[in-house]
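Below: a set of structures, written as structure tokens.
Laboratory data are not the source of any read-out in this text; all were calculated from the coordinates shown. These figures come from a predicted structure and were not determined experimentally. Cβ atoms are built from the backbone, for glycine too; each structure is taken alone.
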Structure I
Amino acid sequence: MTPYVRAASAADIDGICELLHRKMNPAIPLERWYKLMSYQWLDDKPDYGRVVDADGQVQGFCGMIYSDRLLGSNDKGYRTERMVSMTSWYLDRSMRGKGLGRDMLVSSIVDPTMTYATLTNSPKPLAIQEAVGLRVLEDHRYLWHKKSPSASLNLLADVIAITELVPEHERTILIDMSTQPLTPYLLRADGYNNLMFFSIKRKAEHVTWYDLMYASDYAHFSSHAQMIADNLLPESPSLLAADGRFVSDPAGATRDELPVARYFKSERVEPIEVDHLYSELQLLDLKLD
């Protein structure tokens with residue numbers, strides 16, 4: 001039978017995880033690959049992405065992690081948007097050169113009511129992503145170092161206390177992310193409560209990065225970023241980092257070009273509304289490059 005692309009169902013999960021573990025990245029344990037299909041924040045998953053089916057065998061995968069996000073503000077109102085984090089786009093070598101990899105991606109991003117984002121990329125397939133309609137979400141970030149000690153900043157770390165101070169939709173985020181490798185803080189300044197999530201990981205040259213994954217108010221974060229770095233970062237080599245679209249005032253920061261741009265496709269959502277939560281970054285415990 002000619003190989004073809006179709007939606008991935010629960011019956012494909014074992015085959016998908018075996019393919020990804022054996023051929024895409026054996027360094028990621030098999031049980032961790034299963035997390036791409038077993039996340040708990042959405043019960044009614046439309047599918048798990050797209051697979052290439054070759055005589056009943058999974059020979060390719062383009063993963064789709066769905067979430068329903070409440071976006072907006074108190075001033076402009078809120079609306080629910082279906083977000084899709086793209087993950088683990090892989091095609092067995094024996095299947096390449098037939099257009100199947102491109103077909104998987106095209107099939108994955110056809111619904112105009114959804115927003116699609118690829119937060120981790122290899123430079124090799126970028127031309128294909130651009131050709132099928134994905135556009136650059138981000139190409140740079142800002143970095144802050146710890147400088148001289150600054151005035152004390154009210155950064156609340158106790159999750160129970162944070163939960164009592166944030167609105168209901170952010171309590172949902174705290175619950176959804178409670179089992180993920182993230183650290184929440186509540187910045188209380190200028191009469192605002194600003195919920196933030198950081199991914200804290202050791203990267204190259206033994207530097208600990210505090211990557212901003214989400215903030216309820218990015219302008220508020222931006223205006224306090226240097227003080228956050230001064231209060232939050234340890235004395236050991238460390239950085240506070242935030243994607244460029246999240247930063248309105250880069251005072252004190254260094255601009256850093258991303259190794260590979262992030263991409264997205266949306267007819268409904270602005271780039272600043274695309275954060276790094278509910279994605280493969282948490283489920284596979286990946287570093288944000």
Structure II
Amino acid sequence: MLLNRFNALFPLWAVLLSAVAFFAHRQFAALEGAIVPLLALVMFMMGLTLSRADLARIAHKPVPVFIGVLLQFLLMPLAAFALANLLRLSPQLTAGLVLVGCCSGGTASNVIAWLARGDVALSISMTLASSLIGVVATPLLVSFYLSQTVAVDTLGLLLSILQMVLLPVLLGGICNHFAPGPIRRIEFILPSLAIVAILLIIAIVVALNAGSLLQIGLLAAVAVVLHNLLGLSGGYWCSRLLGLDRKQSRTIAIEVGMQNSGLGVALALQFFSASAALPGALFSVWHNISGSVLASKWGKR
């Protein structure tokens with residue numbers, strides 16, 4: 001019960017820790033090298049919760065998963081690119097927003113889908129499918145949308161995603177396959193550990209941008225909020241138009257609108273700059289707020 005309360009207050013912890021990191025930026029900025037290991041740890045914990053049943057679900061009902069993942073990698077990158085041009089973001093903020101748009105679905109979406117009385121099996125299947133497909137899709141999409149704006153190391157992005165996403169997820173899945181008993185005993189604490197890791201990533205990014213946050217933070221926040229809302233609404237209505245029922249469409253809306261922004265942050269820092277990581281950090285906070293509000297509204301119906 002205590003862990004559930006802690007998890008539910010994730011947006012509050014993110015705002016409070018960001019404020020601390022803003023004023024104690026030297027201490028948190030010194031932890032920049034921990035971002036990639038922290039993200040890999042989150043993906044490993046995601047892998048620990050996966051089983052053969054998750055893969056079987058994709059094969060059993062592939063159409064909703066296919067539609068959801070297709071919308072994920074069509075809507076979010078396009079919306080990010082359009083907003084960046086509409087708001088005339090700097091090249092680095094554009095890179096950061098597009099990076100978030102090109103990432104797979106976030107792990108928090110599974111909890112939000114459950115709270116919204118969505119199709120949890122579909123949510124888990126979409127997260128898994130988009131994470132695996134994103135290993136290749138993310139660097140290709142980033143290269144497509146940003147090649148005219150900034151230099152993109154497509155091969156470097158691919159190798160980094162393999163190291164930060166695919167390998168940890170596979171390793172976690174292997175551990176779950178060969179030692180399901182011990183994993184089941186610690187499974188209840190994994191979401192909380194993942195939240196702590198993401199909170200640290202957000203705090204480090206805020207610290208790295210402390211000097212320019214007041215100048216670029218508001219515009220980046222507007223872009224992130226609009227991006228997320230476009231993903232949520234587009235995911236819902238497009239899937240409805242394609243013939244899916246309301247429960248499936250709610251799930252797809254949440255999956256499309258909630259990105260693996262931690263991955264976007266790590267890639268931005270590795271291949272672009274600290275300011276490019278800011279949209280991902282803001283997205284991490286905002287999409288949990290909007291997702292929670294949406295889950296509360298849909299969950300009451």
Structure III
Amino acid sequence: MTYTSRFVGIDISKSSFDICVLPEARFESFANDGVGIARFLAFLAGLDGIERLVLEPTGGYERGLVDALLAADLPVARVNAKQIRQFARACGRLSKTDRIDAFVLADYARRMESKVLRPSSPAQATLIELVSRYRQLSHMIVQEKNRREKANSKADARARAWIEETLAFLLAQRQAVVEAMEACLACDEDLNLKVKVLMSLKGIGLRTACVLMAGLPELGTMNKAQIAKLVGVAPINRDSGQMRGKRMIAGGRKPIRDALYVAALPAIRFDPHMKSVFERLKAKGKPGKVALVAVMRRMIIILNARMRDHRATVLDP
């Protein structure tokens with residue numbers, strides 16, 4: 001077989017990254033810093049027919065490399081690590097080293113469809129960072145509140161004071177992040193309009209809209225079944241032969257699902273349509289959580305449709 005396309009798998013760690021180029025199974029290693037990334041881009045410039053570069057998210061260690069690849073207009077895709085591991089097992093590759101992982105990523109790029117990343121605007125990149133920080137602060141606030149609740153009443157007064165001091169600092173910084181989000185939106189008309197489209201649905205406030213804009217850029221570009229599955233609110237069949245299993249949700253983007261969960265609670269109270277969906281399912285004997293997920297699914301479908309209409313208006317005013 002004659003190959004006309006090349007596929008590159010990139011396994012990234014804190015200090016370096018290993019790559020594999022298929023079909024020739026060529027392996028290289030580069031430092032995960034500015035110099036190493038520049039060497040890697042020069043290496044790629046000497047290759048023809050690069051169809052896809054695939055890597056896994058690594059908690060941020062991949063960010064500099066991804067930005068450089070997108071700036072060079074290269075087709076890079078970021079694939080969930082769990083999918084890659086399942087693909088490796090399906091191919092009978094149980095061993096795990098940096099070189100093997102790079103090969104598996106390249107093989108995945110060659111055999112499987114993967115969505116190519118699009119470069120973010122400066123405002124979008126800033127919003128993504130702010131949303132990430134907001135989520136971190138919220139997590140730390142919950143931890144400190146739990147420590148305060150569990151603190152012994154006879155504990156050292158200084159320890160309790162330190163908890164209160166930390167809480168005050170975290171709350172103040174989270175509010176500063178919210179204000180930075182507002183400033184970010186005010187500086188970018190396109191982003192501001194999209195957030196307003198999302199906030200037009202009852203239950204979606206500024207913070208939820210920012211989370212959706214940062215974590216779900218696909219809004220408005222997919223059909224309703226695809227967007228529900230991407231978020232993880234689509235029921236999945238568990239049927240085999242005569243057995244009919246219980247439908248349940250699985251996978252998807254948890255931060256988006258968490259944000260929708262919080263938004264669905266006021267939506268059920270103040271949006272007559274969402275309230276009727278919830279009450280109708282409850283009347284049929286569905287558990288409250290199942291009815292709530294149905295509301296979340298309806299909300300993301302409506303938001304997707306509104307964003308699609310907004311995109312169409314912008315492209316064809």
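A few points about this structure:
- Structure with the greatest value (metric distance in nm of label points 7 Å out along Cα→Cβ at positions 11 and 235, set I, II, III): I
- Highest-scoring entry among I, II, III, by distance in nm of label points 7 Å out along Cα→Cβ at positions 27 and 211, is III.
- Which entry (I, II, III) yields the derived value -20000 for helix-only ellipticity at 222 nm (-39500 (n - 2.57) for each DSSP H run of 4 or more, over all residues; to 500): III
- Structures I, II, III, by volume of the Cα convex hull per residue in Å³: label with the highest value: III
- When relative contact order in percent (Cα under 8 Å, 6 or more apart) is worked out for each of I, II, III, structure II gives the greatest result.
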